[in-house]
Structure 1
Amino acid sequence: MDLGQLQRTIAATYGVQDRARGVDGTFAWFVEEVGELSRAIRRQGHDERVVEFSDVLAWLVTLAEMTGVDLAEAAERYADGCPKCDASPCRCGVDDPSRP
């Protein structure tokens, strides 16, 4: 499934509830899911990590949809490598040690 299809599917599945919750409420859920992903990475197995990654992705897609961002378009920013140094692999940390 590509990002555009995922965004359309999430919007069709959850759009009514998402609009009722609003962007602020949805962002709060997103942050909670990121916390659950953090715990899964540190303490749980592969299957649990897959679930939490998918939850974070779904909430990110929801936020993009609610704020008018096409995630496929946003992903293009990274299509040719690092958008800051235009290199792949990234050379930001190599050329400027102050950058992560």
Structure 2
Amino acid sequence: MSDYSDTVRRHRRLAILRHLEACSGYASNASILGDVLAGLGLRSTRSQVITELTWLAENGFLTLDGHHDDFVIATATQDGVEIARGVTHHPEIQRPRPRG
């Protein structure tokens, strides 16, 4: 992958976690997450959204419920919330800038 693609992927992962952290119940569905990413200038295909959700789940930052091809709900874990808040970081997820 190119450096640009890697950077976009890291930003996409952070944006997903930050959105989940802001949601009631720390949960959202893949379709809404795709719209959120587009609104942040990170336009993504459904496949890209599902790929990032799967990666985040495999690394313990969220859980997934639902069917891959139909309706997928992502829920942030404590580790995912800590990444979103900048409490901890992971080299494959963009580190958030301080809020305020």
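Which of 1, 2 yields 1.03 for Cα Rg over 2.2 N^0.38 Å, for residues 11-50 alone, as computed? Could you put the intermediate results ahead of the total?
Values: 1: 1.46; 2: 1.03.
Label of the originating structure: 2.
Looking across 1, 2, the calculation of log10 I(q)/I(0) by the Debye sum over Cα atoms at q = 0.10 Å⁻¹ that yields -0.38 traces back to 1.
Taking distance in nm of label points 7 Å out along Cα→Cβ at positions 43 and 91 as the criterion, the largest value within structures 1, 2 is that of 1.
Compute distance in nm of label points 7 Å out along Cα→Cβ at positions 59 and 83 for each of 1, 2 and report the one that scores greatest.
Values: 1: 2.2; 2: 0.4.
Going through 1, 2 one by one, distance in nm of label points 7 Å out along Cα→Cβ at positions 59 and 83 peaks for structure 1.
Which of the displayed structures (1, 2) returns the greatest value of relative contact order in percent (Cα under 8 Å, 6 or more apart) on calculation? Numbers along the way, then the final one.
Details: 1: 28; 2: 33.
Going through 1, 2 one by one, relative contact order in percent (Cα under 8 Å, 6 or more apart) is largest in 2.
Tell me which of 1, 2 gives -24000 when you compute helix-only ellipticity at 222 nm (-39500 (n - 2.57) for each DSSP H run of 4 or more, over all residues; to 500). Label of the originating structure: 1.
Read the figures in this text as sums done on the coordinates, not as results from a lab. These numbers come from a predicted model, not from an experiment. Cβ atoms are built from the backbone, for glycine too; each structure is taken alone.
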